[in-house]
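Before anything else, here is the set of structures, which you'll find just below.
Coordinate-derived values only; no laboratory data. Bear in mind that the values here come from a model prediction, so they are computed numbers and not experimental data. Cβ atoms are built from the backbone, for glycine too; each structure is taken alone.
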Structure I
Amino acid sequence: MIAPSLLSADFSNLARDIDMINRSEADWLHLDVMDGVFVPNISFGFPVLEHVARLCTKPLDVHLMIVQPEKFIREVKALGAMMMNVHYEACTHLNRVIYEIHEAGMKAGVTLNPSTPVSLLVDVIRDVDMVLLMTVNPGFGGQKFIEHSIDKVRELRRLIDETGSHALIEVDGGVNMETGRRLVDAGADVLVAGSTVFKAADQVAMIHQLKSL
């Protein structure tokens with residue numbers, strides 16, 4: 001599956017870019033919310049997301065790169081989000097947060113930074129609907145792909161298979177046709193693509209090519 005990241009869109013033509021997503025073969029729209037505290041950047045907040053949610057016909061994959069993400073479960077649910085992604089590193093009581101996301105009627109995703117081991121998910125892997133592996137350090141788009149991410153995807157795939165978990169594997173950062181192929185071969189289910197999609201001459205065709213991997 002392909003989830004274009006709105007972070008790389010043209011914010012002076014946001015309605016146009018969302019219309020492109022709606023017309024394309026994209027499966028989800030990935031929304032990166034940054035607070036300037038958990039990550040060294042600020043993206044957009046709920047006033048912008050409310051407009052995006054009204055325009056977009058694709059399921060919303062909301063990735064909260066913020067401290068205390070559990071405080072915003074109600075707001076994410078109000079957007080009509082399909083998936084709420086929280087960082088392992090930002091949740092002191094991760095089991096409780098996963099439970100509360102599910103209670104709100106959304107799927108629960110847990111995100112790992114590049115330096116966070118997959119093994120830390122052993123106690124929650126059966127409870128989550130998706131694990132998002134960051135393949136760059138979170139905070140900025142257009143970064144270089146971190147090579148050891150391929151092995152990390154393989155390790156996560158083994159953990160999911162061994163535990164009988166039904167979690168999807170999503171990857172975000174430096175995804176293009178070359179790295180995307182390698183990630184899919186390693187076991188990834190969902191590719192988040194920002195610059196590769198929105199900087200393409202033919203964005204709809206690029207999404208189609210990524211889906212063919």
Structure II
Amino acid sequence: MECFIKKIWQENSENAHYQFVRFSKGQFENRAILNLMRTSKIKLKGSFEWANDFVEFVSELENAKDMKFSGIILSREKLELDNEKKKKKVFQYEVLEIGLEKINEIKNKAYSMLLSGVGEGIVLKIKKKLPKPGKSADKIDDKFCQLELDLKFWAQVKEVFMLPECKKCKISHVFEINEIIIPKGEKDFEKARLLAKRKGKIIRKLEVDKQESVDEKDFEV
């Protein structure tokens with residue numbers, strides 16, 4: 001798999017569309033924060049944007065084949081899951097136990113998988129309530145998603161999350177959205193909002209072992 005930021009950098013951004021539905025035009029600082037600490041374990045902590053990527057990444061690890069997860073799943077379409085609630089056209093499922101087969105079945109339908117689980121050399125913790133869209137940059141929860149892994153998974157972590165070879169790293173992004181492209185002929189406001197493309201650029205800020213760098217990428221997603 002590839003994380004949603006990597007998909008944009010590799011110009012495969014269609015699959016990252018769901019990440020930007022929450023955003024209008026403007027400049028959004030301190031988004032998709034990711035912190036790495038690599039000592040005797042790999043410790044990744046990040047803001048809410050990483051929830052689906054963390055779950056999907058764990059689901060593909062060899063040690064995760066027998067893992068069970070619990071938490072909240074949010075979807076705009078009905079899923080075959082228990083404990084369903086519906087609010088403002090969003091289906092919410094309180095999941096007490098779900099395995100990898102079901103996760104793989106629903107991962108392309110759910111827009112937020114707020115799940116936690118423990119496996120051999122794997123500890124995943126994700127909070128169960130999404131932050132409000134209007135959260136200011138200085139109040140972003142950079143510990144919304146937490147993942148602790150054995151060191152043997154380092155090569156996979158580095159590849160999937162676009163991380164350099166390092167012991168400590170902090171990454172944050174600025175989402176600069178200059179244009180919202182509404183589908184032609186769509187008169188349903190909610191559908192137009194969900195399907196509209198965002199056009200602009202992402203500014204990627206890295207602090208790697210105390211060395212800072214910045215990269216940029218134009219996108220339309």
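Out of I, II, choose the structure whose coordinates give helix-only ellipticity at 222 nm (-39500 (n - 2.57) for each DSSP H run of 4 or more, over all residues; to 500) equal to -10000 when calculated. Before the final figure, lay out the partial values.
Details: I: -10000; II: -4000.
The read-out was computed on structure I.
Work out the source of 6.2 here, i.e. which of I, II gives that when mean projected area of the Cα convex hull in nm², for residues 89-152 alone is computed.
Numbers: I: 5.0; II: 6.2.
The read-out comes from structure II.
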If you rank structures I, II by relative contact order in percent (Cα under 8 Å, 6 or more apart), the highest one is II
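When you work out FRET efficiency 1/(1 + (r/R0)^6) of positions 17 and 41 (r between Cβ atoms, R0 = 35 Å, to 0.05) for each of the structures I, II, which one comes out largest? It would help to have the intermediate numbers written out before the result.
Values: I: 0.95; II: 0.55.
Evaluating FRET efficiency 1/(1 + (r/R0)^6) of positions 17 and 41 (r between Cβ atoms, R0 = 35 Å, to 0.05) on every structure, the highest lands on I.
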Re Rg and Dmax of the Cα atoms in Å, for residues 105-192 alone: value 12.2, 36 computed from one entry in I, II; matching entry is structure I
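When distance in nm of label points 7 Å out along Cα→Cβ at positions 137 and 177 is compared over structures I, II, which one is greatest? Present the calculation step by step, with values, prior to reporting the outcome.
On the way: I: 3.1; II: 1.6.
If we compare distance in nm of label points 7 Å out along Cα→Cβ at positions 137 and 177 over I, II, the biggest value is for I.
Computing P(r) over Cα pairs in 10 Å bins from 0, in percent gives 7, 32, 37, 19, 3, 0 for which of I, II?
Values: I: 9, 38, 39, 14, 0; II: 7, 32, 37, 19, 3, 0.
Going label by label, the one that fits is II.
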